[in-house]
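Chemist: The following blocks contain the structures, represented as structure tokens.
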Structure P
Amino acid sequence: MPKNLEATIDIAAAPEQVWNVVSDLKRMPEFSPQCIRMQPLGSVRTGTWTINLNKDGAKVWPTTSRVVRFEPNRAIAFRMTENRTIWSFTLEPTANGTKVTQRRDVVGNVPWVIRKMIDTTLGGEVNFEDGLVQGMNETLGKIKTAVER
């Protein structure tokens, strides 16, 4: 069964500065090693749809998502249409800046066809999820670099 995944980083900047980066979904390819494109259909807010293009090595596939949480300077989350997982960034003020947590939450059952694709073309669930966590840490590191410079 797919599991919830999480990565966290501390950024030496105010939540407002971090928010300006994580809420600009078009910038996701700058940070995420799996994201080739994330195109919001309209201004980003709760209910906004996005069209995405993802990759794992030479494998490329399209997805769609919808913003399900939009709290400026605090949290943004989007639900993937195909596998029903929810990806989120939460921001918490700290004494030295902002703690940023990226999560992938599995809500309900991931459709059988998606799990089969992961098993047959993406190296199996354990390998795929290990790669996602590695990618989440890389994403947060690149966000940190972008915000702090």
Structure Q
Amino acid sequence: MTEGTLSQRIIADRIHWIEKMIGEIRLLPLESREAFFADRRNVWAAESCLRRALEALLDLGRHILAKGFAVGASEYKEIARQLAACGVLAPPESDLLQTLAGYRNRLVHFYHEVTHEELYQICTEHLKDVERVLRSLKDWFRCHPDRLDEGL
């Protein structure tokens, strides 16, 4: 693996996907538990959008590592640690991304243990965590335009 430039197309695509999934979650009736649970499809929509947002966030991190630093990371939590080691994320955001990676793994591998109440709580209280990590990555891109390719 050799160090190179990051694809602006991939970056833009993943950022758009993350923001789209968070936006879809915010369109759900999150103002009260009663409203959210009144339609059981809200739980499935929340789970799908949350999982997709987390996977796109981690894919974005993997792209930064692979193309920008020639660093491979096979596990999602390792992506977070390596982003900190490369100076892309500060330790608090790296720790947060490790937590998000663990939650993504729960959604995929321990889906049968994730409760509807837990999903509601994540959607009402922790979407800002995803946005915080994304904002940190966007800030890094702005500070390192030389790391981005010229074309879309």
Structure R
Amino acid sequence: MLPGLLALTIAAVFTGAAIYINAVEQPARLHLDDRALLTEWKPAYKRGFAMQATLALAGFLLGLAAWWQTGDWLFLLGAVFMLLPWPWTMLVIMPTNNRLMVMPLEEAGEGSRALIRRWSLLHAMRTLLGLAGTLTFIGALAN
């Protein structure tokens, strides 16, 4: 049952990080002026992406291992929830990310601020997907 426990742990870490971004980091950065906001968002996004992408993939693989070990479809469902942030990010969030990443700091203003607000709303889906994975793994372990 170790893969199931590890899948839950990774899913909970992913979800905690996503909640922190939406509930703490994003509101704090929105108090910055436009140029500082864009300056802070760019490296924070790169680091956050690397961390969350790795956690999502690990949660998916561990969920698959737990499903293979137990045959419990809830582990498979949790694994799918952990994988879904990847296509969501690549297909839905990435156009906003790309616009922000190439935007020169000299062009920071209401446009960049609006894109960062949009990014936050889109990122909230990643938070919900992580929470769904976490709760599904809890359900699987409770069986």
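Chemist: So Cα Rg over 2.2 N^0.38 Å, for residues 93-132 alone, computed for just one structure, reads 1.16; which one of P, Q, R is that?
Modeler: Matching structure: Q.
Chemist: From P, Q, R, which structure was Rg and Dmax of the Cα atoms in Å = 14.9, 46 calculated on?
Modeler: On the way: P: 14.9, 46; Q: 16.1, 52; R: 16.8, 56.
Structure P accounts for this read-out.
Chemist: Shifting gears a bit: If relative contact order in percent (Cα under 8 Å, 6 or more apart) is calculated from each of P, Q, R, which structure is the one that comes out at 40? List each step's numbers first, then the result.
Modeler: On the way: P: 30; Q: 33; R: 40.
Computed on structure R.
Chemist: Please state which of the structures P, Q, R yields -27500 when helix-only ellipticity at 222 nm (-39500 (n - 2.57) for each DSSP H run of 4 or more, over all residues; to 500) is computed from it.
Modeler: Comparing all candidates, it corresponds to R.
Chemist: Also, quick follow-up: Which of P, Q, R yields 0.40 for FRET efficiency 1/(1 + (r/R0)^6) of positions 21 and 69 (r between Cβ atoms, R0 = 30 Å, to 0.05), as computed?
Modeler: R
Since every read-out is calculated from the coordinates, none of them should be taken as a lab result. This structure is a prediction, so every number in the text was calculated from the model and none was measured. Cβ atoms are built from the backbone, for glycine too; each structure is taken alone.
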